[in-house]
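Following this line, the structures themselves.
Taken together, the values in this text are just the output of simple stated rules run on the coordinates, not laboratory data. Note that this is a predicted model, so its numbers are computed, not measured. Cβ atoms are built from the backbone, for glycine too; each structure is taken alone.
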Structure 1
Amino acid sequence: MKAIVVTPMRSGSLRIEDVPEPVPGVNQVLLEVLRVGVCGTDRDIIAGFYGQAPKGSDSLTLGHESLCRVAEPGEAADSLERGQLVVPTVRRPCPEGCLNCRSGESDFCLTGHYSEHGIKLLDGFASQFAVSDSSFVVKMPDESLSDVGVLLEPLTVVEKGLIQTFLIQNSRMKWKPQRALVLGAGPVGLLATATLILNGLMVDTVATRSEDSLKAKLVMQTGANYINAKQTDLETLDSKYDIVFEITGSPSIALEAQQFIGVNGVVCYLGIYREKQETEDAGRLFTDMVLGNKIHFGSVNANRSYFEKGAKDLSDIRKKWPGFLEKMITRIASPDDPLAAYDLESEEEIKSVIEFV
């Protein structure tokens with residue numbers, strides 16, 4: 001079968017290979033892969049920044065965002081049936097079985113020895129067939145999501161960030177947030193915008209595209225306010241937000257996020273940031289954080305519970321804003337030309353997917 005693979009930590013190693021069809025082990029399910037999503041993590045692995053092959057192999061199959069059908073449910077998968085539309089989660093618990101991994105929260109793994117499909121120690125889903133532990137496979141709520149279900153994994157990033165935000169804030173005070181700011185209008189930023197609107201917040205979303213761009217139009221379709229950062233000096237924003245989602249991956253913008261939250265506000269960082277960039281005024285940042293009772297936290301990955309919540313919200317987003325999710329998928333590529341599939345098509349790209357079936 002065809003698989004898109006790299007040699008981790010080696011730039012320029014992206015290729016398509018014929019590999020044996022996987023054989024599911026005990027408690028595993030065989031999946032027919034329909035689509036995989038392309039994201040910045042994949043491109044960083046292709047560039048050789050990180051990635052770790054399965055033990056005993058020098059190659060790693062890419063693809064952590066996926067949409068699949070159950071090809072063979074296996075003996076232990078009582079709740080799964082052949083042909084069901086599913087999305088496998090990405091992270092698996094550490095072998096030591098730390099406290100959080102034992103509790104179903106491998107996203108809070110204490111050892112750092114977790115594994116991740118398509119990223120670290122486990123082959124991903126960029127192949128015609130793949131296997132997953134059956135207990136980490138989430139059923140999609142209905143067949144109408146067969147063309148947009150590949151967006152579930154990036155949506156879970158938002159789900160975790162938002163749920164953790166409310167857990168933190170509600171544990172320390174009475175809190176009724178009204179306004180939210182989303183910095184970035186890529187796939188996660190757009191999904192964050194829609195999810196925050198679903199939760200009853202007024203939302204401003206900031207990006208660098210013009211008001212007639214697809215990203216801006218999708219933001220406005222949800223009823224959120226779009227702000228073009230090239231035309232509006234963010235320093236002039238006078239609103240003090242209850243929640244800020246920082247998703248740009250820019251250290252300088254991440255530092256600016258502090259000034260946008262009001263007293264008792266919270267910033268959730270969801271980007272991956274380049275290192276060794278200094279702040280100009282750390283003292284002001286920390287003083288403002290102390291005097292304003294402000295919270296900053298980072299959130300990564302998502303366990304099964306966020307996939308299940310995301311599957312429901314994905315269906316709700318589709319019903320509330322017809323065409324929104326479909327328009328987010330700006331390119332459907334073939335696995336036969338992986339170099340083209342993983343190349344950034346244009347600045348207007350939102351989500352590219354690779355279609356196997």
Structure 2
Amino acid sequence: MYDKTRFPMLKPELLLSKEPLPPMPAGPVRFALDDWPVPQRPTVLRECLARLGFSYQVDPLPDIPFNVDVTLNMLPGMLVGVGAIHGSRNRRSRKDVDDNALDAILIINLEGPHLVEQRNQELVLGDGEAVFVSASDPSSFTHQPPGSVLALRFPKARLEPLLRDPEGCYMRRIPRDSQILKFLMNYVGLAWDERTSACPDMQHLMVNHIYDLMSVMMGATREAGETAQSGGLRAGRLHLIKQDIAENLDRADLTVTALAERHRCTPRCVQRLFEAEGTTFTEYVLEQRLQRAHRRLVDPRRAGEKISTVAYDCGFGDVSYFNRVFRRHYRAAPSDVRAQAAWEVPGPA
């Protein structure tokens with residue numbers, strides 16, 4: 001989903017300090033306990049979670065190494081976390097539950113058996129399965145290594161009005177083959193993009209679309225379902241299709257018909273998604289291929305590649321056509337762009 005090593009660390013020492021907790025930094029932060037002695041880690045985790053507003057009892061498990069490595073991302077009205085907490089059973093008893101904790105949590109189990117206990121029910125989530133839990137009810141979570149999880153915590157008051165049966169959504173297994181769940185998982189991946197972190201308007205829009213997708217997944221009201229069709233569902237499907245295009249950009253058979261078949265919709269549906277963005281499928285694919293070709297031409301590590309090789313590797317079946325559209329788009333021939341890039345590379349000092 002992302003490279004966690006590029007995010008700043010949220011040091012446990014900061015959370016354990018008696019000083020007032022500073023505002024959460026913009027964008028994702030990583031929290032890990034690798035530098036702490038193993039016997040101290042359960043206590044450190046419990047105290048750090050409490051400073052963040054999450055009261056849990058952390059009970060170490062025998063014969064399972066205790067490990068914590070998660071990335072947190074605070075979006076407008078929603079906390080997104082992904083990573084692993086192994087070697088403990090993490091409980092919220094009735095005395096731990098804050099009466100004002102009127103939040104819900106969507107747990108998406110990425111890997112490894114994940115035992116979730118709440119409302120006198122037990123669910124063992126398999127890889128790719130999900131469940132909604134209530135933050136205002138006692139609960140327990142136990143995740144086996146090498147598991148990892150994606151979790152979204154948000155106010156119940158934001159989602160429940162969109163649902164036909166709000167109470168019925170909790171502790172209900174969501175299967176891994178749910179198409180909406182796949183849309184949601186891929187779409188949430190945008191939260192780790194630097195462009196999203198730097199743009200509050202994009203964050204608000206993305207969170208709105210996430211609520212759309214969650215409501216449809218759990219049974220939206222008629223009005224919420226109609227809104228989702230033009231919001232989160234459209235955005236989620238378009239994001240998946242763009243990912244598909246990026247992965248198959250070098251293929252000459254990348255057609256709107258092939259994409260529609262893979263995504264179980266009609267070619268006209270794919271075309272409408274791009275038209276809503278003010279472009280067409282053909283224009284978008286051409287733009288992506290030209291951008292990829294330009295990146296290769298200015299890459300000094302590829303300076304020895306033939307222009308024809310660059311063209312074919314970027315999905316252009318005809319070199320003459322490639323030269324023509326490249327010149328029209330960048331107002332320079334591919335060979336000129338490469339030559340200019342070579343002049344701009346600084347030599348040895």
Structure 3
Amino acid sequence: MAPVAHALRDCGLPPTLVLTGQHAGLNLTEFGIGAYPAVRLRCPGEVDPHRHVQMVSGAVLPLLRPAPDLLVVQGDTSSALGAALAGFLAAVPVAHVEAGLRTHDPFLPWPEEEYRTAIDARAELLFAPTETAAANLRAESVQGEVHVTGNSGIDAVLSLVPSAAPSLEIGKLPRILVTCHRRESWGEGLRSISAALTTLAREGKALIDVVLHPNAHVAATMRQALDSTRGISLITPCSHGELVRRMCDAELVLSDSGGIQEEAPALGAPLLILREKTERPECIVSGNARLVGTSTERILAEVRHLLENPFERLAMARPAFPFGDGQAGPRIAAVIDRWLRNRVDAHRLA
């Protein structure tokens with residue numbers, strides 16, 4: 001959201017930030033947003049996401065008195081839905097950045113599919129990253145305005161790295177970067193992923209870096225399964241800049257992250273998606289990613305195939321930009337600016 005905040009400021013609409021407190025170590029200066037006025041809530045993550053929705057909604061509601069002109073939420077998290085619900089209750093217009101993503105399966109991912117659909121149904125401004133996402137919204141006959149803007153996450157990632165062509169380094173042991181955290185993978189899914197990583201490490205064909213998630217349950221599960229495995233390094237939760245650097249340095253990325261599905265194509269990082277379904281099919285169509293699920297056997301087969309076929313891996317490393325060209329923030333801000341001016345004019349005429 002930092003690119004959106006900066007673009008709003010440049011339009012003469014400096015925003016106030018609301019930080020839920022889920023990630024206690026969040027460094028605002030890393031994103032250049034340390035100077036904005038900010039409200040810090042005390043809403044740490046909950047095992048039950050519905051409870052976290054209620055916590056965030058209750059904490060945000062008092063901030064909407066007096067009412068702001070617009071409440072902007074991003075994504076499909078419990079924080080986003082909680083804030084949006086507060087906006088709906090207070091009759092404050094809501095804008096949704098990253099609207100329209102769908103798997104069309106309420107359980108994959110859960111609860112994200114449910115949450116983003118609920119936000120989109122009542123938001124007044126919907127900023128879709130792609131034409132496919134916009135088509136999903138139109139098919140649902142949403143009442144708000146739909147605008148295809150790209151995703152501001154691409155603005156953020158492109159500001160961190162210079163463009164560089166992928167290359168093959170003969171004789172170098174490939175490095176694989178792994179992140180996983182999806183709730184539908186808790187339990188058997190994480191165990192299956194860990195089993196695949198353990199087998200790959202023992203085969204000695206790659207070095208594996210696993211970036212632990214801030215969620216304590218996920219981190220504990222991965223530590224228990226992988227901590228003593230030679231060839232696997234467990235990385236503590238890192239900054240956005242460090243994660244982007246690690247993606248650029250990796251020959252292959254394995255992840256269930258929605259954000260990484262957008263960032264990997266832009267960075268030219270070949271990606272295997274550790275999920276059964278994705279709301280971002282554009283990265284598969286572009287040739288930068290493959291959907292492999294959490295099956296140990298499927299993960300092993302796909303990784304071994306790409307390690308044994310480096311030129312096929314290199315073809316996946318051609319940078320592509322299905323989720324935007326890095327100008328989503330200014331587009332979103334321009335729409336918001338125009339929309340707010342139209343509301344003022346309408347009130348004057350009334």
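Which one of 1, 2, 3 has volume of the Cα convex hull per residue in Å³, as calculated from the coordinates, equal to 188? Corresponding structure: 2. Quick check: 10.0 is what I get for mean count of other Cβ atoms within 10 Å over residues 13-20, calculated from one of 1, 2, 3. Which structure matches? Structure of origin is 2.
Rg and Dmax of the Cα atoms in Å, for residues 133-308 alone computed as 16.8, 57: which structure among 1, 2, 3? If you can, show how the numbers build up before the last one.
Working: 1: 16.6, 53; 2: 19.6, 64; 3: 16.8, 57.
The value was obtained from structure 3.
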